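Peer 1: Take a look at the structures listed below.
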Structure P
Amino acid sequence: MTTRSLQDIYAMIREFNIEFIDIKANDLAGRLHHITLPVCDGIMERLVNEGVGFDGSSYGFRKVENSDMILIPDLATAIVDPFREAPTLSFYSHIILTDDNRSRFMQDARWLAKQAEKLLKETTGADASMWGPEFEFYIFSNVEYDTRTSTSYYNVEHAEEFYKRAYHAANPFDLYDDFRDEASKLMKSLGIDVKYHHHEVGERGQQEIETYFFDLVSAADNIVTTKYILFNLARKHDLHVTFMPKPMYQQAGNGMHLHMFLTKDGKNAFYEKGEYGNINELGRYMIGGMLKHGPALSAFTNPSTNSYKRLVPGFEAPVALTYGQGNRASAIRIPKYVSNPEETRFEYRPPDATANPYLAMTAMLLAGIDGVVNKIDPVKEGFGPFDKNITDDSMKDEIRFLPRNLTESIDALENDCDFLKYGEIFTKELLQQWISIKKEEIKAIGTMPHPFEYKMYFNL
């Protein structure tokens, strides 16, 4: 992550004739919020030294009777916002308490991610973890939805309609290649390097953009920024983008696969030629930890009730707690096409973009650290490697699977959360709050009649 001083920030303010300072932060669920301040003399010194106050209860962080909190801009994240009419310099932030010591807020997910990277160095000797997200999303021409006491519906209109073979479809049938070009250029202008983009397998407007590798906090920042770009760009073009894991029946779901590896002394720390997938013992232990804790991880990597409408057999969904080369039904895939030792990696396929990326990736890293500390060998644990059809009935007694719904994921988290507390990264209070939030979502969905239930039961 680039470091910047106050002098650097003031130089940007002068260079781009900045009129407003915008400070952004994610709530616990991962939704983005912001506050805007006009530029004036000494604005940045005041923000760095004093911050700007906000109501933490409205972010879901604190109770109303003790809700004052502080946002302090992280200078390293400064960008010129491409969607504001007035020239605006935007920052992600540190979240601070209002006690006498101005303590760090221990549910600030960006802070937790930074602490997890420090723990990685202490426990494994690695320099950093490197992450490369894949963004899958749908583009619709119009969307309507509502839920009331006596009404519940959604309706999406899509300009594209393929009969199969939509993957890598070419123009003129791929209607949104120019949209993806524009998004990619905006991402590059904000420091997010795009590896490639293409039409995905979904036949009603599914897209993919994949980025190169960044350290954990930068990669999570990039996920938030990319969603911000795509949502704003869609509005500019009178389109509708969604990252919902399963927005349509019998269409491919949207995942957010995460490629990752570790570095040591500036080199890839996973590579060992001749081993399975050229992944060494360190990499295998990371894999072992993530697969062993996979059910509990799902509470953070797949934190919506809609997530589990994607995680079903078929549609190339990663439902099995296994690993293998090129196996897209496995939770972990080692890409067979990688030939550069410095890009040796594995891909954790279950996550989707309803996740708070800071929490999800921190949880994944902690699971991997637990695998290294406790030498969790995925082969000895029975997680593979498998290079055959693991969804075949003959394999059902050998394979463990991801949770089937959010309730099972939350149950798994309640029964397996000690690895998240390692190094005091996740606190008991944060875990209790997360579980409480998710149980409320489960209850809300569970008590709402579904339109399909009318077809099934109205005249029964």
Structure Q
Amino acid sequence: MTHSDPRETKTRRSFLKESAAGAAALGSLSLARSAYAAGQETIRIGMIGCGGRCSGAAAQSLAAGPFVKLVAMYDVFADRVQTAREALRRERPGQVEVDDEHCFTDFLGYQKVIDCVDVVIIACASKFHPMYAEAAIRAGKHVFVEKPHGIDPVGVRRMQAACDLAEEKGLSLLSGLQSRFQNSYRAAVERIHDGAIGDVVAMQSMFLRGPYRLEPRDPAMTETEFQFRNWYHFRWLSGDDVTQSLVHNVDRMAWILGEEMPSWCFGLGGRSSGFGEVYGDMFDHHTAVYEYASGPRLYALCRTQVGCYNNSGDVIMGSKGVCHLDRGRIEGERPWRFEGEHNDPYQAEQTALIEAVRTNEPINSGFHMANSTLQTVMGQVSCYTGKPVKWDEIAASGLQFGPAPDEASFATPPPTTQDETGNYPLPYPGITQML
């Protein structure tokens, strides 16, 4: 990905200060401003995906004001639609106006949701995020789309094109990379930009946790349906864990570095202790090391193993101090601790989106969301192949995991199947070729 944004001509320090200020403004918009977009007194939202993340985002959108109404829902599994509808009715009574005719489950149901709403909330199998966002923007709808913003270079480029189209059409497109709406992060990043830790030398980012929950295999399911039901566990649907989890950390580091992307990276990863279908065809540990033309290095680690040390924090090491970003603390020549109000960044971003729609003042995350995702794809591919990967190389690559999202359905032959041991085949670093 490349930028054509005029902000590139500014210095890193000035860009970062303005970017932090902009994020702060988005996160603190007041609903006291009573202007409605085009005089409309109801903002209709629809869900594409009815799992926990999309349900959470929808609840937060409804919490932005009683004028927000949920009117349509889509998921490829009917039970998820019904479960999510009942849960949201209990949580936000009076704001869930989804009748049975607006509960969609066929593979074209996403378009039916788009057709009857003002704002589309997308959080489902990550493979489909760019396609659904593109369709909604083409239809003139505002969009919230969960991370990651693609699972391969082809998908990420599609998402960037959707971001560019949203800007052209004056529509809001908001990323699920919610860290930029978190008060403690904004305050810490502002101090880093102001030189509190001197020049950034190195960064350590971690997303260390146990494996995703597996939904039991139903004998009535086909293999493809089982993989859709457990899409987190299969790289053709999720992109694996660097792209799926570390994208939050990588995006925060991109924010700190003024949206600078690494020139190259190398990675190492594999499966060491997790076996069986709960791990699908994904690695259970990854390390990606990114090098930047301006000098710093990012050491990014993720792991999905049971009974191990867990941590999801970031440590930014500078020439004059160290910032523990998740703790809101700086140690060194200019020590500091965040003492402001701790907010819910998930709620803040949904409130910002609804306010942008009401006031007809669009917000667009296109300046960072695709690039941050592509950086994780870069690291993921390096872990799979064991080879160094250059930014220009991954940005131009035609790599696509599995069939195109437009062609994927329950009728799709499963791209991967279990071997005689009950495990799914994995990439072999040093042997597997992808680029």
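Peer 1: Looking at percent of Cα pairs over 14 Å apart, for residues 192-247 alone, point out which structure of P, Q has the largest value. Mind dumping the intermediate values first?
Peer 2: Numbers: P: 63; Q: 67.
Checked P, Q; max of percent of Cα pairs over 14 Å apart, for residues 192-247 alone sits with Q.
Peer 1: Given 15.8 as the derived value for mean count of other Cβ atoms within 10 Å over residues 208-215, which of the supplied structures P, Q does it correspond to?
Peer 2: Q
Peer 1: Comparing structures P, Q by relative contact order in percent (Cα under 8 Å, 6 or more apart), which one has the largest value? Walk me through the numbers before you get to the answer.
Peer 2: Values: P: 14; Q: 21.
When relative contact order in percent (Cα under 8 Å, 6 or more apart) is calculated for P, Q, structure Q comes out on top.
Peer 1: Given a computed value of 23.3 for Kirkwood radius over Cα pairs in Å, which structure among P, Q does it belong to?
Peer 2: Values: P: 23.3; Q: 22.2.
Traced to structure P.
Peer 1: Between structures P, Q, where is Rg/Rh (Cα atoms, Kirkwood Rh), for residues 160-367 alone highest? Working shown, then result.
Peer 2: Working: P: 0.95; Q: 1.01.
Result for Rg/Rh (Cα atoms, Kirkwood Rh), for residues 160-367 alone over P, Q: largest is Q.
Peer 1: Given that distance in nm of label points 7 Å out along Cα→Cβ at positions 184 and 424, derived from a single structure, equals 4.6, which label among P, Q identifies that structure? The partial results should precede the final answer.
Peer 2: Numbers: P: 4.6; Q: 3.4.
Derived from P, not from the others.
Here, each number is a calculation from the coordinates, and none is a lab measurement. Owing to the predicted nature of the structure, the values given are computational and were not obtained by experimental measurement. Cβ atoms are built from the backbone, for glycine too; each structure is taken alone.
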